Structure I
Amino acid sequence: MEKLAVLTGDLIASTQAPDHLAQAMAALAAATATFSAFTDLPPRFTRFRGDGWQCVVPAGCALRAALVVAARLRAGETGLRTRIAIGIGPADTLGSRDLADAAGPAFTASGRALDHMARGQVWAVAGDIAPWHEALVALAEWHSARWSREQAEAMAIALCSETATQSQIANGLNITRQAWQARLSGAGYGAWRPALRAFESGF
């Protein structure tokens, strides 16, 4: 049975910024829509309990998807962040209309990982994983929190636009190619590419 990754999260301190909640949720939904650049599996973004959300991707795409979500939020204007719990494993069902009635080991692992996060922890991964999967996810949490808004925007684009040329992307942002390269370099994109390939090939 194919292994899937279920990403479950909730926005951090959303009650302190209620006016930004809808905007942040829209950013999350938009982020998952860009997953079509690296997977044919519909993410089926589903909102839960006000500030909670969930989506699904193939297991190998989990780290890339989580980085895209984090980058999209950080590049936005809400100032909100999200916890991300990744559950790896099979699914019994992906639900009828959305993920509200989905079930299976991947969903169970994701939900439990979110519920049992340590104080101050923002990302977690559980299920059918090896220790190096946990290490990469922990590194991704630490690194993504240190991106500037411009670096986060660059990462969100680059992670889903590997076939576009740097000149095309720079022109779309109305910046020079050198400025685009500087943003990617500052965000550590070059180092993340082999890490993502390793994660993708590990399932």
Structure II
Amino acid sequence: MEINYPKLKSTLESLGYGVTCFNTAEDATDYLDEKIRNKTVGFGGSVTLEQMGLYDRLAFNNEVFYHRRLPGGKTPRDVCNDAKDTQVYISSVNGLAQTGEIVNIDGNGNRIASILYGHEDVYFVIGKNKIAENYEQTLWRVQNIAAPKNAQRVKAKTPCAVHADKCYNCSGPNRICRTMSVMYGPPFHSNFEIILVQEELGF
């Protein structure tokens, strides 16, 4: 699928998002490192952010909370609670429609909850592989590509993790698709910026 980035940028800006486009993840990392200084920063669980090495870059000039980097004596729940109270929150998304809808699926719900409320600034870093043509195709992508790959990553004992081919709509205790959000525009009272990267990042 060919992505018309100027048109996508215009669509997202018309919905109220700030939008910045980069050719590479390295350029996006440099941008965020320069822009975010002396802040408290929360991270959502994200392969995209890990591939960018963003934690180490931002931790040099900020206090960063990420439940996959645990300080001594802290549990993942402790760090997720710290992350939800930060000035800045950074995440990727599971799917972005060229019509503007943003879809996320979570197991714990900490990422969705933190995205939607409470921060001064929220950044989404989105690789080209996360973009689909419309809402229906985005939802299909989230359920049948992103979710199975994430289930495999966390070694979930689910049919999608075993076969890595599609969503089986399972109901077992290891199901990781437990909450879903659809954003039609940025919530009130926070600044949302979408960072579009013309490389594949994450799932």
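Matching task: 34, 18, 16 is the computed value of Cα extents along the principal axes in Å, for residues 18-65 alone. Pick the structure from I, II. It must be structure I, since only it matches. For volume of the Cα convex hull per residue in Å³, for residues 106-153 alone, which structure out of I, II has the highest calculated value? Going through I, II one by one, volume of the Cα convex hull per residue in Å³, for residues 106-153 alone peaks for structure II. Of structures I, II, the largest value of distance in nm of label points 7 Å out along Cα→Cβ at positions 138 and 170 belongs to I.
The maximum of relative contact order in percent (Cα under 8 Å, 6 or more apart) over structures I, II, that is, the highest value, falls on II. Can you say which of I, II returns -8500 when helix-only ellipticity at 222 nm (-39500 (n - 2.57) for each DSSP H run of 4 or more, over all residues; to 500) is computed? Working through the options, I get structure II.
With FRET efficiency 1/(1 + (r/R0)^6) of positions 50 and 98 (r between Cβ atoms, R0 = 25 Å, to 0.05) computed over the structures I, II, the top value is the one for I, the highest of the group.
Since every read-out is calculated from the coordinates, none of them should be taken as a lab result. Fair warning: this is a prediction, and the values are worked out from it, not measured in the lab. Cβ atoms are built from the backbone, for glycine too; each structure is taken alone.
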